[in-house]
Every structure is written in structure tokens, then in C-alpha cells.
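> Scrolling down, you'll hit the structures one after another.
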Structure 1
Amino acid sequence: MPPSRRRPNELRIIGGEWRGRRLSFPALPGLRPTPDRVRETLFNWLSPVVQGARCLDLFAGSGALGLEALSRGAAGVTFIDNQPEVVRQLRDSLQLLQAAERGEVVHAEAAHWLDSAKGPYRLAFLDPPFAAGLAAGTLAALAGAGVLEPDSWVYVEQAAGQPAPIAPEGWWTHRQGRAGAVGYYLLRTGEAQ
């Protein structure tokens, strides 16, 4: 029997406790989950970090990054998104996975939420809509918000054709890659090694 094909607006958890689970997300313009290949690479890089970490998923969208982190043992994830349909679906997905106590879903604009956010978070995912040009400003807001642990990890995803994000002062690029139309970067806030 051929493997089942993924339906539109469906993502697959690729590792951890929920490996292989398929979840739906709203059919909204510009909403696209981080590709499986990129998530696999990212979570290989983060394997010594994600277990027990508190995570922040800004521009959560499909929830692919935060849900993958929970599946791989993150202590908790705060999902931030400004679209009501996305917020409802993320809450439904957490209920379906019996993980509502490990995930908080907040309906807010990422930059506004950061103005009064509480931490600390060890890992942050930053995957804004590619066409919106929000990565640089949100990185600066995240750096200034004081919500990250002193030695944290920040993942940034953007269109592959855009220049690499400029790491805020005291941060550095740990790893980077490109897959098709996606450029991705893993930044560190701690001491360079």
C-alpha cells in the first residue's frame, strides 16, 4: 500500500512522542509550516537543548515548531499569533495531543506581546510571514524584552533570498542553512564557542 499523502493544511510531527501524528492548521494566506527537512535539521541541532526547555513560538502559525518541541520533550511552549483561527486551532491541537497544560496559546501581535512578556525562555522560534519583513524588528524587540535566559537559542526563518538576519549585540550565528525557498538561522545569546 502506498504511503498516505499529506492533505493541504496538514503538518506531520517528525520526531519524539508524537512522531508521525498529523495535525491540521487553518487555510490562511501565507500560512505555511516549516518544511519537514528544515525541522529535522533544526531539531538535530537542538537535541541537547530542547529537553526540559521553556520555549517561545512567536508567529506560531501552524504550530509546527512549538508542537515539534513539545513532542521532543520541551517543558512548555508559549505560542503567540495574531489570527483568531490560528489560536483556536492551536488550542484544539494541544487538547487533541493531551498537552494543554504544557502549551499556552496567546492571541496577540508578537511585538506588542514582547512589551510585557515574562520569561525566562531557553529557546525561541521566530518565523514571521516572509512578505511582512518582520524578522529584524522582532529580533531587536526579543533582544530588548529580557525574556530569554542568559544562554539561549533563537531560531529565525525567512525567505532564502533575503540577507541573513543581523544578530543583536552579544548574539552570534551558531548555524545556518537553506532549503528551497527557506533560509534558516540558529542564533545564540551566550558566549561564542
Structure 2
Amino acid sequence: MTLSRLPMCADQLNNLYENYSLLDIGCRTMALKPFLKKCSEYYGTDIMPAEGVIACNLEEGLPDFVDNSYDVVVALDVLEHLEHCHLVLDEMIRVARKAVIVSLPNMYYIQFRMKYLRGDLSGKYNFPEKAILDRHRWVLSYNAAVRFIDANTKGLNVSHHKVMPTRGRTKLISEPIEKMLATYNPDLFAYGSMHVIRLDET
């Protein structure tokens, strides 16, 4: 099983814009960058500096970035790591000119529920003996993610999308079934969520 959120995010952007600048916060290895066919300027931030990556502690927001400085700002499975997730979403909207894209995991997804029953939800929820940087702070569902985005984007044009797993040998059968089930119960059958916040359309 592989995830569709990277090409899904790129497809959203490449269908909307050409020659756009993009800030990818919490970019890690810049895995999104190769999918961006129409992006003219890509910038990444992460808590750990790396080549081509700007060091940034997102718990402090984006204080080094001025208003409306990038066409698009994205955070793919980042906000659930942050105590100050509301601040960071506000900051993303402040810094973006055209759009903000956020993806979030759905920890109510059926496979995560099965892992929890086996006592192995995810290493990012462990209670470690020593402090770690990479951990989740929130156990959220698909519908909780939608409510969070809607409550913090009042007056903006927002669309919500289900992130589904991409299957291998069983894709012709399993993918249509999973999409149908996710329509009726996204908390149980959607792997995650993607939210496109348009600032150039109200």
C-alpha cells in the first residue's frame, strides 16, 4: 500500500496554477518537490536544517516570513505534530497569496484501529523514556480534521478531499470499494484528509 497524498497535492496545484512559488513547511526530504510539474520556485522548511531546507521551529509560527510572500503554502501531515497547530494554520494563510493546502492523517482509519487492538498504533504515540522530536500530539479523525479546518478558515473558499491508499495487485477491486465505503464513513475508510484553502477566490 502506498499513499496518494503527494501526487494528489501536486495535481491539485498543477490544475490550478502555473509558474507559482511554493513554501513546503515540515518538508523533511522534500518528497513533494518532484511531483510539482508547474512550480517555478520551491522552498522547504523543517526543524532540522538540510541542504536546500530552511531551519524553522513551527511551534513559533512563521515569524521570518512576510505576509503574502509565496503563492502557495503547504503542510502535508505536519499540523498533528504541533502543539500550536491553530497558530501555524493562521500563519500559513498569512504568508500565502493564492492557496494553502493541508493534509492530515485519520487515526480512526480501520487499519489503525486494528493496530491499536494489537497494541501497536504507531511509534509516534509512544510514551518514550527520553524526549523525542518526531511525535504526534493529536489523535484525530477525518471529520475532526474537517471541523478544525472549517472553524479556522471562516469566510474562505475551502474544499475537503479524502486521501485514499493506492493499492497494488488488488487495486482494480479494492480501490473502488474503499472509495465507496469512504463516502459513507470517512472516519473508518479514508486514510487521511486534504484541505485546499483558496485565498484568490472568496
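> So if we calculate relative contact order in percent (Cα under 8 Å, 6 or more apart) for every structure here (1, 2), which label has the highest result?
On the way: 1: 16; 2: 22.
Max of relative contact order in percent (Cα under 8 Å, 6 or more apart): 2.
> To which of 1, 2 does the computed value 2.9 (distance in nm of label points 7 Å out along Cα→Cβ at positions 15 and 151) belong? Walk me through the numbers before you get to the answer.
Numbers: 1: 2.0; 2: 2.9.
Label of the originating structure: 2.
> OK, next. Among 1, 2, considering only percent of Cα pairs over 11 Å apart, for residues 119-158 alone, which has the greatest calculated value? Write out the running numbers ahead of the final one.
Details: 1: 63; 2: 72.
That would be structure 2.
> Here semi-axes √(5λ) of the Cα gyration tensor in Å has been calculated and equals 26, 21, 17, so which of 1, 2 was it run on? Please report the intermediate quantities before stating the final value.
Values: 1: 24, 18, 17; 2: 26, 21, 17.
Value 26, 21, 17 for semi-axes √(5λ) of the Cα gyration tensor in Å corresponds to 2 out of 1, 2.
> For Cα extents along the principal axes in Å, for residues 79-142 alone, the calculated result is 35, 28, 18, so let me know which of 1, 2 that is.
Values: 1: 35, 28, 18; 2: 45, 30, 12.
Derived from the structure labelled 1.
> Looking at mean count of other Cβ atoms within 10 Å over residues 23-30, point out which structure of 1, 2 has the largest value. Intermediate results must be reported in sequence, preceding the final value.
On the way: 1: 14.6; 2: 20.2.
Largest value of mean count of other Cβ atoms within 10 Å over residues 23-30: 2.
The numbers here are math on the coordinates, done by the rules we state, and not lab data. The structure displayed is predicted, hence computed values, not measured ones. Cβ atoms are built from the backbone, for glycine too; each structure is taken alone.
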